[in-house]
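Once you scroll down, you'll see the structures, which are given as structure tokens.
Quick note: the coordinates plus some simple rules give every number you see, no bench work behind them. This is a predicted model, so every value here is computed, not measured. Cβ atoms are built from the backbone, for glycine too; each structure is taken alone.
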Structure I
Amino acid sequence: MNQVLIENARVLTLDDGSGGRGPRRGERLSELGVLPRGWVLVRDGTIVELGSGDAPATEHASIDLEGRVLMPGLVDCHTHACWSGCRFDEFDLKQSGATYLELLAGGGGIMSTVRSVRAASLEELTEGLCLRIEQMARLGTTSLEVKSGYGLNTEVELRMLEAIREAGRRMQSTVVPTFLGAHALDPDQPGFVERTINETLPAVATAFPGIACDAYCEEGAWSLDQCRRLFEEAQALGCPLRLHADQFNSLGGTRLAVEAGAVSVDHLEASGPADLALLAHSDTIGVLLPCSGYHLDDRYAPGRALVDLGGAVALASNCNPGSAPTPSLPFAIHLGVTRCHLRPAEAIVAATYNAACVLGLQDDRGSIEVGKRADLVALDTTDERALAWEFATPGPRMVMIGGQIHELSPLGG
């Protein structure tokens, strides 16, 4: 039996007492379920007891947090962390004035990474992803989603998804794959859209039953009609839906996501009042990706407006080699407060429990409750608001994944 007691902590349970399974919204989005002086008992990777005041006596290992914050492990529900190559040259062009859509139209951007990924082996993709998962874990992310989308043909999309699955086997963190074959338009493949819908999607759904299907609805990428056709086929194959929409232009993607019953619609920087109201009164979760605005153009989703309308929101890093080259979900939390105008407590729930709802993990992740997996983070502070106030910090005092204290992986390991 592997048992550890964590005591004398400011425990953010995120248990709002409702017993509900859906994403938090309204006042519930701020409910942290604080135990000002609490303790948590972990046994064989699972939370078995927790309470307030003096912890029970134990003969097993104990950790005294001396009043520091203990919270659920962060859940990064939107990443593109599986890639090969780099885009440093494009970064230089961006500093000279080139826009993201101009780079995409010129064969750069996503297509630049596609060429590198197609040339990479399964092992190279897996090793690169494992490195990024390690970086995320150091910063407190214990569960994450990883999208394909840099293959843009059946063979390489499947290779990417296999690399994502293999990385999940090797690492302590929980890794959830998403199919994003509709990430860009490959100008060198005649009939690319039809092939993606009729060939790649069915092959992926067969190899990865129940995998979520995502698409990028944007000028220069997939059109609204093309996304709708993809979604119809994906639903017929039993795939949950997600959608990148309103990053640069509002093309109707948010309405499509809501009407199709998508789990989430992500980005929302260009969303207007009507789309926000529609989203707020739906079951679809709005995923804010402020690291993209920070890196690209200082445009941010109207998170405060969405929350005030009653919408469910999540926060994610969008870790990718082009628009958000960062593994840091804590930085996304900082931007979610300072740029999207969430309150610190709302941002914490958005990056834990609500993010777990996006990935269907809320029954086992995203809060500190008896029976849930012991994915825990101890902050090096006695006030959780520091997580939103600070930026570029060294990371948490302690990260526990599945009941095991996360240790830095050795070089070559």
Structure II
Amino acid sequence: MRTIKQEYYFPVIISIHFILWWIDLTLYKGSYEYTSKHIAGEVFSSWVVTVLAANFLMATRAKWVERIFGGLDKMYMIHRRSAVIAVVLLILHFVVVPRNPEFSIGKPMGFYSLVLILIGVILAAAPVFKRKLKYNKWLVTHKLMGLFYVLGIAHSLNVPTLTSELPIVRSYVYGMALVGIAAWFYKAFLYGLFNRTCEYTVKSIKRFENDVLEVSLEPANQKLAFNPGQFAFVSFSGTMTREAHPFTISSHSSDNSLRFTIKALGDYTADLQNSLKEGTTARVRGSYGHFDFKKAKHNKQIWLAGGIGITPFLSFLREVSSDYEVTFIWSVRSADHANYKDEIEQVISDKPNVNFVLWDSGSKGFFTIDRMYRSTTIEYHSIFICGPEVMRESHIKQLLEKGVPIRDIHYEEFSFR
């Protein structure tokens, strides 16, 4: 199935919106007096209503929605960026739309909705708050966005609008509003009732010197089904928050235990380094993600991992067959940080079709595509990338410059909070 990528998502959803407005305005024969400012202001606000409704639908983590966007990680990036765009359009609506001198209860509703949604998106998306605000507090604030959204819908229903005069736009906007409210209510209050959680027990913990924690879980009941490269949401009892966090699965589906390799990149993961103990109960929900080397176009592949981005490839290696020709390059700050070097070499000892390169950035400098490949030697390859955003974007840029089609470049979002 073809997926909707962010470079297509925004043009498509904007085009549909403006086409509906154009049809309705062309056919309109009513008596509502409107100006270009009325049209612009309400186009902005109705777009906000529909795009935030789509965002609430994405937040449900429904499998069919994930498939549309090609993975939960990609979907969450669209979710974040569209929320920022929605806030900009909401501010433009407030500035552009003409003021009606008559008071109505809808006016303060609109103002408070604007302020609260603005605060919510800033806390969710601004890097300074993402770094300083603890995850559990951030999550509570984010959950309130549904109430702010309902307040905004109530505002539109309690003030005179051009939207209410246009049947196609009205049906589309308020239909999407109902979808958004239903999706938010489901995620906030019903999600746990309809989504199975697998219960595990922390079997063993291995702590590496470079702030990396390896956690092996033993199933207490039914095992989690997953494919190599996927991730799951995990919560541990007795930690700073009971909220589940996404971690890539670094074990293979044939193993009885479930393994996660976690680096201290935030307040929650840093707390796990010291607070997690053997015997702790873990609740796992999933699996998610479409990062899968077997679905690629070419069997000749290049895997590029950076640091803790090794995790999906550990599972890949156990699955790769002799039909594939793989060059696997793992960039680490120093050889001392290559925690899985021995495991990788053992797994590929009987896989001559896998060429493993450990790249020590401390002694060799940062890895670049030019250091190993010319344009002719990288043709007809599928590329898989997992690592920090700076590394990923640099590699993608270099690959595109060498003529690798974007459709042959596959990557996993390293962090999508």
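Per-structure values
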| quantity | calculated |
| --- | --- |
| Read-out mean count of other Cβ atoms within 10 Å over residues 172-179, computed value 18.1, structure in I, II | II |
| Label whose coordinates, when semi-axes √(5λ) of the Cα gyration tensor in Å, for residues 52-283 alone is calculated, return 41, 19, 14 (choices I, II) | II |
| With log10 I(q)/I(0) by the Debye sum over Cα atoms at q = 0.10, 0.17 Å⁻¹, for residues 180-307 alone derived as -0.37, -0.96, matching label from I, II | II |
| Given -14500 for helix-only ellipticity at 222 nm (-39500 (n - 2.57) for each DSSP H run of 4 or more, over all residues; to 500), calculated: source structure among I, II | II |
| Structure with the greatest value (metric distance in nm of label points 7 Å out along Cα→Cβ at positions 44 and 372, set I, II) | II |
| Mean count of other Cβ atoms within 10 Å over residues 316-323 derived as 16.1 - corresponding label from I, II | II |
| If distance in nm of label points 7 Å out along Cα→Cβ at positions 348 and 364 is computed and equals 2.5, the structure in I, II | I |
| If Cα extents along the principal axes in Å is computed and equals 69, 49, 45, the structure in I, II | I |
| Structure with the greatest value (metric relative contact order in percent (Cα under 8 Å, 6 or more apart), set I, II) | I |
| Distance in nm of label points 7 Å out along Cα→Cβ at positions 60 and 108 - structure with the largest value, from I, II | I |
| Origin of the value 18.1, where mean count of other Cβ atoms within 10 Å over residues 116-123 was derived from one of I, II | II |
